[in-house]
Each structure stands twice: as structure tokens, then as C-alpha cells.
Structure P
């Protein structure tokens with residue numbers, strides 16, 4: 001249920017609504033917009049239905065939310081869209097975020113040279129994996145703590161916020177010391193205990209769609225983060241598994257407008273993992289921007305042919321500036337501006 005407060009509702013009246021919601025064992029989520037304040041009531045459906053808040057002081061109207069994902073629903077924001085801000089960089093609204101860097105941190109030289117290149121070309125944030133979920137247990141699993149240390153050094157040198165993946169709740173604290181955005185990979189999209197821990201951390205989240213997940217399942221996964229009071233969530237379409245074998249995965253471009261219709265959360269696209277081929281990354285990026293995506297997360301490497309992980313899909317650092325210029329032009333056509341400092 002969504003309780004829309006009047007424009008002139010006082011803090012006391014909002015507090016009384018929150019107390020009323022909590023009195024029936026439900027959870028109250030307060031969202032303050034530019035004009036209106038909305039209180040979301042989450043919990044047992046029967047108890048919430050009997051709140052009887054119509055006519056309550058300061059309440060304008062009560063709107064049932066029919067979707068199983070309540071906090072992620074577009075209804076919850078009453079037409080407003082969430083903008084995630086990370087150290088001055090904004091993703092959502094009219095802001096286009098460009099997250100770039102290597103798939104995995106391999107060495108100091110590799111990371112710092114790539115970080116300098118993406119910073120100079122106008123990237124909003126630096127991506128890099130310290131922990132890597134791999135299909136084979138014998139493949140490179142990441143540098144772990146040493147990777148986090150190198151990411152910290154890259155952040156200090158370039159000033160770029162860091163986006164890195166968390167796979168295990170036991171690594172939460174060291175990741176929080178470095179990460180400005182915690183990435184949840186496709187294989188962990190439905191790791192609900194991990195999502196709840198990240199939600200409680202309050203750190204912005206980039207949540208990737210599972211390999212065979214429906215749009216609603218992605219939104220329900222986001223709900224696990226949102227219900228912990230963390231509304232800084234970005235949804236990521238990264239390609240899904242279909243019958244097609246010509247590409248690594250199938251990038252679901254339709255998911256971009258669908259997610260933006262169903263949810264208020266920003267939508268980011270990962271063309272690198274969908275394509276698996278470098279030549280396809282730019283056209284998929286342009287398509288994502290044209291479809292209204294709020295950002296792109298893309299793999300860049302200073303020497304892709306020598307990359308330990310996903311070299312065939314990484315953009316060479318020397319070519320990244322041209323890539324940014326082309327994506328920026330298309331994003332501008334749909335009214336979005338690249339967010340960088």
C-alpha cells in the first residue's frame with residue numbers, strides 16, 4: 001500500500017502514519033519527493049488492508065500497489081524516478097552513467113593504465129573485479145584482497161568511484177572499505193541473504209539480471225535490497241540465455257523500456273557480457289542508449305589480447321575515447337547527458 005501525504009503534511013502527521021503502519025506489524029518506508037511525501041506500507045496484506053488511513057490527518061489518498069514488488073514499483077514513487085548519486089556522478093533522470101574498466105583486476109600496471117584511460121575519456125566510474133565468479137572452479141578467481149588494494153590505489157590516483165562485485169557476505173567489510181558501488185553479479189541475483197546484507201550496508205548497488213531470470217524476478221531481487229532501507233539500486237540488463245548461439249548471450253533491449261515502465265529505478269546495460277565479441281559492443285551500446293538506458297557498464301583493457309578474463313569482449317583502452325564520443329552522441333539525442341567530473 002502507498003499512502004500519499006498532502007503537500008502541507010507536517011512531520012508529526014507523517015510520523016503518526018508511520019506509527020499507525022508499524023502498529024499492525026508492517027514496515028513503513030518513507031520517500032520524500034520534491035513536492036509529496038509517500039509512505040509505503042509493506043507486510044501482511046490483510047493487516048495493511050485494515051489500516052483505515054483514509055481521512056487520517058495529513059493523508060491525501062491511499063493507493064493499493066498490486067505488484068508483488070512494492071518498493072521497486074513505479075507506483076511507489078508516484079511518477080518520480082530514482083537518481084543514484086555516487087561521489088557527484090549521477091545515474092538516472094537526465095544523467096547517463098558510464099562505468100568502465102577491466103573485467104578483473106590482474107596487476108597494478110593493467111589496472112592503473114586502464115583507469116587513467118577511462119578517466120581521460122570521460123568515464124563516470126571505474127569497474128574492476130577483485131572477486132570473480134567463474135563457471136569453472138579452475139579458472140582465475142580474482143586477486144581478492146590484493147585486488148581491493150589496487151582498486152583503492154586506482155581510486156586515489158584517478159578520483160573515479162569504484163564499482164566492484166561482492167560474492168560472499170563474509171567479504172562485505174573489506175569490500176565496503178573500497179567500493180562506492182557494490183555489484184551483484186548475474187549468478188547471485190537470487191542470493192537473497194547476500195542482497196539483504198548489502199541492503200543493510202546502505203551502499204549503492206548495481207544489480208545484474210540473472211542468466212535466465214524474468215523481469216519480475218529481477219525486480220523482486222531488488223526488493224530484497226530496498227526493503228532494508230537502501231533505495232540506491234541500479235538494475236542491470238546484461239543479456240539472457242536463449243536458444244541463440246551466434247552470441248554469448250542475447251541482450252534484451254526490450255527490458256530497458258519495460259523496466260523503466262514498471263519501476264522507478266535506473267536501468268544500466270552491460271553490452272560486453274551479452275555480446276562476448278568486441279565488434280558487437282559498440283552497436284549494442286548505441287542501441288541501449290537509444291532505448292533510454294540510464295547508463296552502460298563496459299569492459300576496457302589496456303591489452304585485451306593478454307587479458308586473463310574476457311579479453312575478446314574488452315574495448316582496447318586506446319579506442320575507448322572514440323567509443324565514448326559515439327555513445328555520448330546517441331545518449332544526447334534522447335535527452336541524457338554523460339555524468340562525469
Structure Q
């Protein structure tokens with residue numbers, strides 16, 4: 001039985017979240033033509049304190065999306081170009097001796113940003129990749145035994161090139177499990193690409209985005225999302241889907257408890273972005289693939305793991321009965 005003692009979001013509060021999400025989407029679409037679904041996934045992760053894994057070929061706008069999102073919030077943007085020779089200190093920062101002052105000083109790394117782009121994250125060694133784990137989970141970074149809080153809001157947007165595998169290191173499951181959602185931008189259709197060419201043919205600056213909201217508004221919206229109601233019927237539906245991943249003969253690794261929490265929180269975010277103070281089964285169903293697929297391992301007999309897990313989750317969702325609430 002669910003405990004309903006916590007405060008619930010008001011209609012006015014979720015309406016403000018809906019307006020905020022719409023404003024951010026419109027701001028980002030000044031430089032990203034179309035792609036509302038992918039933009040909404042990024043905004044959803046922001047509102048749910050999650051992180052985004054963008055898996056797509058070069059040139060589709062992954063970096064532009066991250067920079068546009070930061071600009072629309074008027075918050076600090078950081079970028080790390082992951083390479084095999086990158087070391088944890090390049091991510092976290094280092095203590096160095098300042099001879100003029102005669103003391104050690106800390107030079108913060110790019111992780112001390114609010115929107116952090118981890119570009120081609122799989123090109124760094126596992127040791128360097130793991131430097132992000134504490135930051136992504138606990139919003140803090142430990143350097144030389146000293147722990148420092150990261151700024152709020154803090155979100156990692158990491159990119160992967162699914163085609164070029166030479167010189168890359170697979171992300172460990174612990175790392176993948178810390179990304180709330182995986183998304184791709186994809187190629188634009190003909191009309192979208194034509195609009196893109198028209199928009200920037202005169203040399204417009206794609207980074208010229210005016211903030212559409214404030215960090216304070218985002219923090220308030222996050223608190224509202226936390227208060228969106230998930231009733232027992234919807235929660236049981238969510239648990240049925242997660243349990244099915246653990247029983248599936250096609251999977252050798254099912255969804256973790258962290259995945260369950262992420263799916264519930266993402267469903268709360270989607271409900272608020274649609275102006276509702278309660279989660280519907282459709283919220284869970286709509287987000288099952290982007291939240292769960294990248295966390296799973298298909299059996300070795302199934303090739304193309306990424307595509308396979310997406311298909312398996314889609315089949316699980318379709319075969320799981322959608323609850324009907326009776327009066």
C-alpha cells in the first residue's frame with residue numbers, strides 16, 4: 001500500500017512546470033529544428049535530476065543540443081572531450097602549488113559546471129570514465145580526500161558514436177545505470193534540413209539563445225515533479241514491467257532497483273510536463289524504452305545489443321496488461 005502522507009503537487013504548480021518545459025523547448029528549437037521528442041527527453045531529465053546519454057552519429061546536433069539547453073537556462077556550460085589519454089584530474093580538477101602564495105590551490109575541473117557535455121565518453125579509459133560516477137549519483141566530487149558539492153542544477157549529457165568502435169572502451173554497466181535516459185537525435189527529414197539550411201545560410205549564430213527561464217525556476221519545478229502522485233495501480237504496472245525484464249529469457253541482466261526509481265521519477269516528470277499532478281500508465285509505457293533499454297544486457301546469442309534491448313523492452317511493454325482503474 002502506498003503512503004500518501006507527502007504533499008501533492010497542485011494544479012497551478014504542474015501548470016507552471018508545463019509552461020517552463022514549453023519555454024525551454026521553444027528556446028532550444030531556435031537552433032535544433034524539430035526533434036521535439038528528443039528535446040523533451042533532455043528537459044525531462046533536467047526536471048528529474050537525471051542524466052542523458054545521447055547515442056548518435058557525428059553531425060546530428062548532440063553538442064548543439066547540450067549548449068542550447070544550458071543557454072536557455074542561463075547556467076554554466078562545461079565540456080570534456082574524452083580521449084584515451086584523459087586522466088581523472090582532467091575531469092575533476094587538481095591541487096597545484098602556487099609558488100607566489102606559497103600554498104596549494106585547487107583548480108576545479110570542468111565537472112564543476114551545471115550542464116556538462118561529456119563528448120564521446122567511450123573514448124576515455126574506464127578509470128577516467130569512473131571519475132563521473134560519484135558526481136552523477138551524489139552530486140559531489142572527491143579530490144585528494146576533500147569532497148566538494150557540485151552546483152545546482154547539475155546534469156551530464158554524454159555522447160556516444162554507435163558506428164565508430166575503434167579506440168573506444170565500452171561503458172561499464174554501473175556507468176550506464178546512472179544515466180536516467182538514452183536518446184538519439186537522428187537525421188532531420190527533408191523539410192527540417194531545408195529549414196536548417198535556410199535558418200543559418202546568412203551566418204546566424206546558433207549559440208545566440210536568450211535564457212527562457214532561471215535556475216531558481218528549475219529548482220522549483222523539480223520540487224513540484226517530486227510531488228506528482230503515483231498511485232498503487234500505476235506503481236504495480238511499473239513493477240510488472242521491471243519484473244518482466246528480470247524473467248526474460250532474452251536478457252541476462254534485467255532492470256535494477258535504480259532503474260525502477262528512474263522510471264517512476266521520469267513518469268512523474270512527464271506527467272508534470274503535460275500539466276497533470278498524477279501519473280498515468282501511458283507515462284510509464286511511453287518512457288520504458290528510453291529509461292530501461294540501455295541498462296539491460298541481452299543474451300549473447302542476440303546480436304546488436306542496443307537494438308536488441310530496445311526491441312525486447314518494447315515487446316515486454318506490449319505484453320504487460322495496462323491497468324484499468326475502476327470506480
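Matching task: 14.6, 50 is the computed value of Rg and Dmax of the Cα atoms in Å, for residues 86-173 alone. Pick the structure from P, Q. Structure of origin is Q.
When helix-only ellipticity at 222 nm (-39500 (n - 2.57) for each DSSP H run of 4 or more, over all residues; to 500) is computed across structures P, Q, the figure -13500 traces back to Q. Quick one: relative contact order in percent (Cα under 8 Å, 6 or more apart) came out at 17 when computed from one of P, Q, so which one is it? Matching structure: P. Tell me which structure, out of P, Q, gives 74, 49, 45 once Cα extents along the principal axes in Å is calculated. Matching structure: Q.
Suppose distance in nm of label points 7 Å out along Cα→Cβ at positions 102 and 198 works out to 2.3; of P, Q, which structure was it derived from? Source structure: P. Suppose mean count of other Cβ atoms within 10 Å over residues 190-197 works out to 12.4; of P, Q, which structure was it derived from? Working through the options, I get structure Q. When FRET efficiency 1/(1 + (r/R0)^6) of positions 62 and 238 (r between Cβ atoms, R0 = 25 Å, to 0.05) is computed across structures P, Q, the figure 0.10 traces back to P.
Rule-based calculations on the coordinates, nothing more; no lab input. Values in this document were obtained by computation on a predicted structure and should not be read as measured data. Cβ atoms are built from the backbone, for glycine too; each structure is taken alone.
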